1. Looking at relative contact order in percent (Cα under 8 Å, 6 or more apart), point out which structure of P, Q, R has the largest value.
2. When volume of the Cα convex hull per residue in Å³ is compared over structures P, Q, R, which one is greatest?
3. Given a computed value of -27000 for helix-only ellipticity at 222 nm (-39500 (n - 2.57) for each DSSP H run of 4 or more, over all residues; to 500), which structure among P, Q, R does it belong to?
Structure P
Amino acid sequence: MNASHITALKTKHATLDEAIAEEMRKAAPDDATIRTLKKQKLQLKQEMGGS
């Protein structure tokens, strides 16, 4: 995997992190949205080689 691909994955990972935090700050966070975002984040982490 090349460095630019890893950088893109890290950027997407950080964006998902922020989206999760933003959703959790809402007065009535949507559990389904949070669950979906966390799954996407985990998939990116696995693609980057994390566990």
Structure Q
Amino acid sequence: MYVVRCLSCGFVLYQGAEPKTVEAVIKMWGGYCPKCLSPLEKRPVKIGLKLLAK
């Protein structure tokens, strides 16, 4: 599961089984977070990985 969140407020911008580019996620939301209206940056600031047990 891939998750992209707003760095300012934590709003989930994208969640899904397939990865999306940062540019694609920004384009989906018009360049701004819909919750806090912060501008979204093209470079990822923080990347976290978790292993999920089945």
Structure R
Amino acid sequence: MLSFETIAERMDVTKRTVLDNYRNWDIPIVRVSDRILRVRERDFEAWIEARTE
């Protein structure tokens, strides 16, 4: 499971940018707890792939 920090690094943007935009970008998140959100690596890779075609 990827943190928003890891996603930001892979996208070459700030963590704040990811936090502010993950809903608009439709990144498929998994709620681990009330305050913790993660993204499955395979879901993130598929999301990136869909946007680079």
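None of the figures in this text is laboratory data; all of them are computed from the coordinates on show. Note that the structure is predicted; figures quoted are calculated from it, not measured.
1. When relative contact order in percent (Cα under 8 Å, 6 or more apart) is computed for each of P, Q, R, structure P gives the biggest number.
2. When volume of the Cα convex hull per residue in Å³ is computed for each of P, Q, R, structure Q gives the biggest number.
3. The correct label is P.
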